[in-house]
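Colleague: Pasting the structures here.
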Structure I
């Protein structure tokens, strides 16, 4: 499956769930000029505004948040728990990234 097909699937799912209703600029044509960026970037922006982001993006955010939590944690036992949580998130992120890379090769 190509990335464009995956994006279309995500968009259709968001539409079915009503996540794309009442968005800023709804009903207006997209600005496809060079200043607006690539059509892929426009698709990502629309999906992000609707809250329909890929799992990989969500996991990146979670990893960053967990790293911030870990930096503030001083208790040795709590640090151990937070480090385990960070390792789990990083592993899941790598799995998603590898799946995307394999998908893009096919």
Structure II
């Protein structure tokens, strides 16, 4: 792992790749932005808002979780999704990048 001048450990290229691959789909980007807007949202609500196939969205949410960009919290029979700290960083990046002309 590479270290910067402040002695903080930097993410390895493999770790960065895992996060970036987590973003590599328009549905995943939409899901991240939706979670950011909602703060906490269930899979059912994501499916309803995006008007997409349940299995497709479920797989994209799973990939975002594996990439470390969202958190899951069980609430009875539902699972609430929130942004992880890394997810928040990437959402900020996406918002800034959207505005670049």
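Colleague: Work out which structure the value 0.8 belongs to, where distance in nm of label points 7 Å out along Cα→Cβ at positions 41 and 57 was derived from one of I, II.
Modeller: Only one of I, II returns 0.8 for distance in nm of label points 7 Å out along Cα→Cβ at positions 41 and 57, namely II.
Colleague: From I, II, which structure was semi-axes √(5λ) of the Cα gyration tensor in Å = 26, 16, 12 calculated on?
Modeller: II
Colleague: Could you figure out which one of I, II the value 25 for relative contact order in percent (Cα under 8 Å, 6 or more apart) was computed from? The partial results should precede the final answer.
Modeller: On the way: I: 34; II: 25.
Of the options listed, only II reproduces it.
Colleague: Of the structures labelled I, II, one was used to calculate helix-only ellipticity at 222 nm (-39500 (n - 2.57) for each DSSP H run of 4 or more, over all residues; to 500), giving -23500. Name it. Numbers along the way, then the final one.
Modeller: Working: I: -23500; II: -18500.
Of the options listed, only I reproduces it.
Colleague: Here's a follow-up. Matching task: -0.30, -0.85, -1.07 is the computed value of log10 I(q)/I(0) by the Debye sum over Cα atoms at q = 0.16, 0.26, 0.29 Å⁻¹, for residues 25-64 alone. Pick the structure from I, II.
Modeller: II
Just so you know, all these numbers are worked out from the coordinates, no wet-lab data involved. Everything quoted here is computed from the prediction, not taken from an experiment. Cβ atoms are built from the backbone, for glycine too; each structure is taken alone.
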